[in-house]
Structure 1
Amino acid sequence: MTLSPSSNHPDLLDRIQTFDAETQRGLTAFTRELFAQEDEVLAHVRRRTRELGMPEIQIRPEEGKILYFLARMIGARHILEVGTLAGYSTIWLARALPDDGSVVTLEVEPAHARVAREHFALAGLNGRVEIVEGSAHETLPVLARREPFDMMFIDADKAGYPAYLAWALENLPNGALIVAHNAFRGGDLISNTPDEAVLATRELLNAMARDERLLSTIIPVGDGFAVGMIQRGVGTP
């Protein structure tokens, strides 16, 4: 991936903060202990995901707290999630909502949806979370007729990211947040031999950076969150 001349300026590169692996792990542990402690439910969901042999690709605790923070910050009442897995991120999101709030989460794998339902029941969230099974490419058009969502969290097949963003821009109201996980692709984002997932992620990021309907940035926590607020008619700096 080629950086722009301004991004390559030595003065800017000298200001990039990096840590050795041991320090990074220590800082992450410090952050989790102070700001993102898991309760028994979240810890159980994470452990059970491993025990069941499900992919351990859910967000980390500090990333969950970021989602919780963002949802609370904008006063979200209705959240759409693309990619449920075992429901770990869904629980963080649902807990950020008021009593009359709701999360609709989309999951393509029936087995994952079944496990997630068990976890939502354990968390006492059955009345607040709705799982919609099937491909998001097929279920999103149906959801366009639902009450507008204040926030959309995307953490699913990376090849679908550009299409999910396009849907969000057409269907979410002004002020809504779009959050996409794995913006850094584990460092592969800047690889010289990108795979399909990296290419799709780059497409998403380029669209979020350049679309005048969005005010966007990357929050460099964990594997990176691409975050955009819809601001049609406002323009971006």
Structure 2
Amino acid sequence: MLSGMPQATWQAQVAYYRRRAAEYDLTSYGDVPRADQRIASLIGQLRPEGDVLEIACGTGIWTRHLAARARRLTALDAAPEMIVLARQRVADARVTFLAADVLDWVPPRRFDTVFFAFWLSHVPASAFGRFWSVVRAALAGDGRVLFVDDLPEAAGRETYLAGSGEVVERRLQDGTRHRLVKVARDQSALTRQLAELGWHTAVTRSGPDWLLGEARPLLRALPRCIRGAGPNLLASSR
């Protein structure tokens, strides 16, 4: 699946999120009601619309707000335990949940909006181009890609394996230790890397902790300007 990275590392990342599902919201966001308010505000600012694809939907904390704006929504995650929680949170007939690895998934149709939150930093450099090829295959001709992620400063809260700038070790509440990918990409790096892959991208900050991005394939209009996202409500490592 991945060139330049052991298959075991990618599988270990999926296993980590499967085991973390029950504690994810609290350990990621802390004050979940406040986080939910911030998420609602950001989704309102980003304005997803039409037939929406959400990659790495997790527990559905973003899915609920996407569903409120979408004509229909497909929410994808590699961890079945996350899908179970997302279904419990989002009871909407317009939402279809799928348990699948996005790098092995073939989009069944094209979507008006492709969205992912706190996923891109878990894509290793060796799979970055492949991931964006899947996104391009899933995107309608006049569609938009919207994403949210941590600022590079989040890397300072991680424990990287010796000699690695991508693989970190984390411990869950049950004491188990897990390895996963966490790549710190700043605004300029993302813009440059995506331009090399044929995307126009606008990336800006939301408070001191999150990045907001919008991308469209080249030969199309530049992305809409992403305005300031208001005050910071929380800071965490996903």
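What follows draws every value from the coordinates through simple rules; no lab data is involved. In this text, all values refer to a predicted model and were calculated from it rather than measured experimentally. Cβ atoms are built from the backbone, for glycine too; each structure is taken alone.
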Tell me which of 1, 2 gives 2.3 when you compute distance in nm of label points 7 Å out along Cα→Cβ at positions 33 and 49. 1
A value of -0.37, -0.76, -0.88 was derived for log10 I(q)/I(0) by the Debye sum over Cα atoms at q = 0.13, 0.20, 0.22 Å⁻¹, for residues 137-192 alone; which structure in 1, 2 was it taken from? 1
Supply the structure label, taken from 1, 2, corresponding to log10 I(q)/I(0) by the Debye sum over Cα atoms at q = 0.09 Å⁻¹ with the calculated value -0.38. 1
Computed 0.95 for FRET efficiency 1/(1 + (r/R0)^6) of positions 161 and 209 (r between Cβ atoms, R0 = 25 Å, to 0.05) - originating structure among 1, 2: 1
Read-out helix-only ellipticity at 222 nm (-39500 (n - 2.57) for each DSSP H run of 4 or more, over all residues; to 500), computed value -12500, structure in 1, 2: 1
Of the structures 1, 2, the one that 2.0 was derived from, the read-out being distance in nm of label points 7 Å out along Cα→Cβ at positions 105 and 217: 2
Kindly point out which one of 1, 2 the value 2.1 was derived from, the read-out being distance in nm of label points 7 Å out along Cα→Cβ at positions 73 and 145. 2
Comparison of 1, 2 by relative contact order in percent (Cα under 8 Å, 6 or more apart) - largest value held by: 2
